[in-house]
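So, here come the structures, one by one.
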Structure P
């Protein structure tokens, strides 16, 4: 098929590259001329393992091209994906202005029947909204489909090529068959496509992220209680996760969730509830717990070293909101860095991928280094904020020799407390 993907952000670029990988001709469109020029040179603006190779291979084969000409791309595409940003407004609602602009542009450019697919995360009712906007601009037939993405940053290529489910919201039988044909190469081991109405598909994305965020905040609150009563949340997690009704995923306590999806989607879903006279009280609590959890490590450090951290030096390992990405959006590290700087501390930090993004956020306020061990020399403690594999089995003897005081704050519970305490470390984890 000839596919057009509007938007070359995280979702749009991964979608376009993976669709080209199965033989489709894909045009990725973006109004940012600088970004398009980068992509044409083979430069990938985001950190996503494996994406550079997929983009390069398909661009070389002529199946993947990049353009700023939405009008021409809309004319040539049989299926047009809308994958633009929907950032939160001040009131928490999703800003759909980019979606609206693209919908109008598609309508004006249409030269025949099109299947228009909402890939952006959008509130319930957006498919109907797009249908109305396009319909005002054209007399050509078209269908609007909701196809929410469930890509995990750091594993997006695998998620797209081997999806655990593909949700299709549509009321048009012909459009449903087009989407079945488009996704059939990824369904060779079994049909994992779930077809429903557009409103239900839009709700499914928000509901999924809200449930995962709820599990995280529940475990973080439970970790705090475990510390009070002398229980070990890691043992509790294992006991809970062995129940098949609960499962083991997203039961890991830590310093809170961040990223481009969970905080934004929780806020948008709560706003939808308020709009319809139904405040979502559980999700309000989830967000409140997460805000408080991001401040936990700063409180723990102040309990150890005092409220005034002037003259104290801390080394930070990990800055991105999760491993496998350079994404710093709503990362817990931001709150921790700001809290420690406000208390007068000096910070040195390392991350395998997010150094440039961190530099853009904090400038010269913290010291960044390419060697995580070099940052430890003379530091008062080491803080683990992101559970990159490179940090899971470090040289603890070297760490102990380098630190001024052998103190570890493990914000992701990836190290063995008993082993480290035997080595002479003071260890502080989350609920363990």
Structure Q
């Protein structure tokens, strides 16, 4: 089989979607597929660095960056669509949304199409794999259509699709959904069932199974082996529910005074998320947890930090598209407490390989954390079951094999057919 070239087109090189893209591109069978990654804008991110270290060709469309906003006040926008709907009916709101989407496409996306077309021609691309769902992937989708190259759209987030977005679905050959929740959300919005398949995100098991000197981690933060450590790991987004984690921690601290917490991750420079960080630090003070919780900011040594935690918490206040940190913690053999919504339900069987709690319920979260910290045997049992689950269902090698099988169906013209919606490789 001739080696095929895959162009991964992504809106940004930050966040969980970029990490997933990196692991997929890095682990492709290079005798069969050659990855080339294209980012719309340069972020000088950790992922860009890792791609370079892996000798994966990277193309940047826009290298000049706007300086981050210094304001921490959320920007308020007038709800014109809502006003039109109330005044004139649903059709008016939909018409406004369509016109607004057209304007944004012309202003922000059209200029990116021809550079992507040029990249496809110059690199002799056989398949375009856009990484960000329909709303953010329009330039890559149209570039693939113009060059008559197969286009696969990886949907990694919940998106509210407007009528303009849905026009672009007809130019996509197939969709990859990272969870059943994402698949059901897209189908409910009119994306044909036959056009998609569910392929879960994956974790590098070797990276999280390495032994680490947890004493040094504790020393770094001024803690000893006596302290019990819990943590939330991930970008500081307003919907990640860190406030519920802090409230739960305050409850558990009353029972376990040696409790300490890590909040690992940094907010993006948007005013909304900068304000969220400020809110969390104020809440930490009001709960008298200033000397019990450390905000680490962005860290690249997640496996090392995770090894030192007794319990990993996913506190998201709204449904997670998937929950990458959950499978990372499971790969590390750590018991996880997670909110029971979205993609997490594809990962955790409650009471078997993790504990599930309702979203926005700090009391239930606190009880689950306390249960694991108070019962080491149960925590170890759940951690071991979690490790087995990660190895069986969420390994990078398994995911890459499934994705390459999907690629084969489109690059081998004798097998050009769509996989029906299912959990691929189940």
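What follows draws every value from the coordinates through simple rules; no lab data is involved. Values in this document were obtained by computation on a predicted structure and should not be read as measured data. Cβ atoms are built from the backbone, for glycine too; each structure is taken alone.
Source structure of the calculated read-out (Cα Rg over 2.2 N^0.38 Å, for residues 46-237 alone, 1.22) within P, Q: P.
One of P, Q was used to compute mean count of other Cβ atoms within 10 Å over residues 262-269, and the answer was 19.2. Which one was it?
Numbers: P: 22.4; Q: 19.2.
Answer by label: Q.
Source structure of the calculated read-out (mean count of other Cβ atoms within 10 Å over residues 342-349, 18.5) within P, Q: P.
Upon calculation of distance in nm of label points 7 Å out along Cα→Cβ at positions 278 and 406 from the atomic coordinates, which of the structures P, Q produces 4.1? Only one of P, Q returns 4.1 for distance in nm of label points 7 Å out along Cα→Cβ at positions 278 and 406, namely Q. A value of 1.0 for distance in nm of label points 7 Å out along Cα→Cβ at positions 134 and 182, calculated from one of P, Q, originates in structure P.
Can you spot which of P, Q the value 2.9 was calculated from, given it is distance in nm of label points 7 Å out along Cα→Cβ at positions 14 and 230? So the calculation was done on Q. A value of 23.5 for mean count of other Cβ atoms within 10 Å over residues 150-157, calculated from one of P, Q, originates in structure Q. Here Rg/Rh (Cα atoms, Kirkwood Rh) was derived from just one of the structures P, Q, and that gives 0.97; the source is Q.
If you work out relative contact order in percent (Cα under 8 Å, 6 or more apart) for P, Q, which one comes out largest?
Q
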